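> Some structures to go through are shown next.
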Structure 1
Amino acid sequence: MKKINLEQLIQFHGKIIKATGGSEGIRDRGVLESALRKAEATFDRKERYDRTIRKITVIGYALIKNHGFVDGNKRIGASMILLLLRLNQIQIKYDQDELVELGMKTAEGQFREEHIEQWIEEHRV
């Protein structure tokens with residue numbers, strides 16, 4: 001799976017904040033690193049997340065829920081899902097309202113990882 005590193009994530013967050021408003025800043029660097037590495041988790045020497053979409057899902061979910069940035073956690077989580085899908089040549093079709101709803105429902109606890117994965121599958125082209 002193609003992915004990005006922590007410094008790229010931080011730069012991407014800065015661009016999102018400049019474009020959409022809010023406060024720049026990292027609340028917890030370790031939380032951000034953990035979110036990016038969550039897709040690499042193993043159990044008994046086997047990958048816990050064996051599908052690319054599942055890996056993208058857990059990264060996006062962790063970024064939204066764990067609040068690694070001072071502001072813009074829903075935006076960066078949803079944007080990372082889109083970026084990682086694009087980097088891994090997975091195409092989806094959605095409108096802005098659907099994307100906002102995905103971020104909001106995840107942040108509010110209505111969507112879990114499996115709901116995000118289902119959302120991606122339902123929007124695949």
Structure 2
Amino acid sequence: MSENVEVVRKLFDYWERGEWASGRELYEDRCEVVFSTSWFPDAGTYQVGREALTAWIAFIDAFEEFAVGVDRIIDAGEQVAALVWLRGRGQTSGADVEADVGAVFTLRDGKVTRWEMTDRREALEAAGLRE
């Protein structure tokens with residue numbers, strides 16, 4: 001497993017446990033976090049740290065239950081693509097929500113410089129693959 005894949009795997013280990021603020025040492029200080037309009041209600045570009053965490057927490061607070069996991073991590077050199085699933089139950093509606101999404105991480109010197117939550121097609125394309 002490449003160093004870049006190991007870094008992304010560590011992030012997902014934290015996230016799968018709901019430890020959203022953990023792993024800060026895995027990011028460059030100027031890392032950009034992009035929540036794509038393809039699935040995120042407050043789409044935009046955020047600075048890693050409090051700004052991105054606040055946007056993420058606002059999103060998951062809409063759920064009574066929420067979980068995230070990774071189906072596949074794909075090494076694409078300086079980029080790592082992840083095929084991700086989100087599961088939850090709406091806080092107000094009680095409706096079950098399931099979404100298969102993607103994430104693209106750009107890394108340099110073992111640290112994430114940018115990551116984008118997007119759809120699976122875009123994540124696969126970033127890794128040079130197709131669905």
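> Thinking only about distance in nm of label points 7 Å out along Cα→Cβ at positions 35 and 75, which of 1, 2 has the largest value? It would help to have the intermediate numbers written out before the result.
On the way: 1: 1.3; 2: 3.2.
The maximum falls on structure 2.
> Looking at structures 1, 2, which one was FRET efficiency 1/(1 + (r/R0)^6) of positions 43 and 91 (r between Cβ atoms, R0 = 35 Å, to 0.05) calculated from, given that it came out as 0.95?
Details: 1: 0.70; 2: 0.95.
Source structure: 2.
> Given a value of 15.6 for mean count of other Cβ atoms within 10 Å over residues 67-74, point me to the structure among 1, 2 it was derived from. Could the numbers behind the result be given before it?
Details: 1: 20.5; 2: 15.6.
The read-out was computed on structure 2.
> Quick check on the output: -19000 is helix-only ellipticity at 222 nm (-39500 (n - 2.57) for each DSSP H run of 4 or more, over all residues; to 500), derived from one of 1, 2. Which one produced it?
Values: 1: -19000; 2: -7500.
It must be structure 1, since only it matches.
> Of structures 1, 2, which gives 2.5 when distance in nm of label points 7 Å out along Cα→Cβ at positions 83 and 115 is computed from the coordinates? Present the calculation step by step, with values, prior to reporting the outcome.
Working: 1: 2.5; 2: 1.9.
Considering all the candidates, the number was obtained from 1.
Read-outs throughout are calculated quantities, based only on the coordinates presented, and are distinct from any laboratory measurement. Not measured: the values here are computed from a predicted model. Cβ atoms are built from the backbone, for glycine too; each structure is taken alone.
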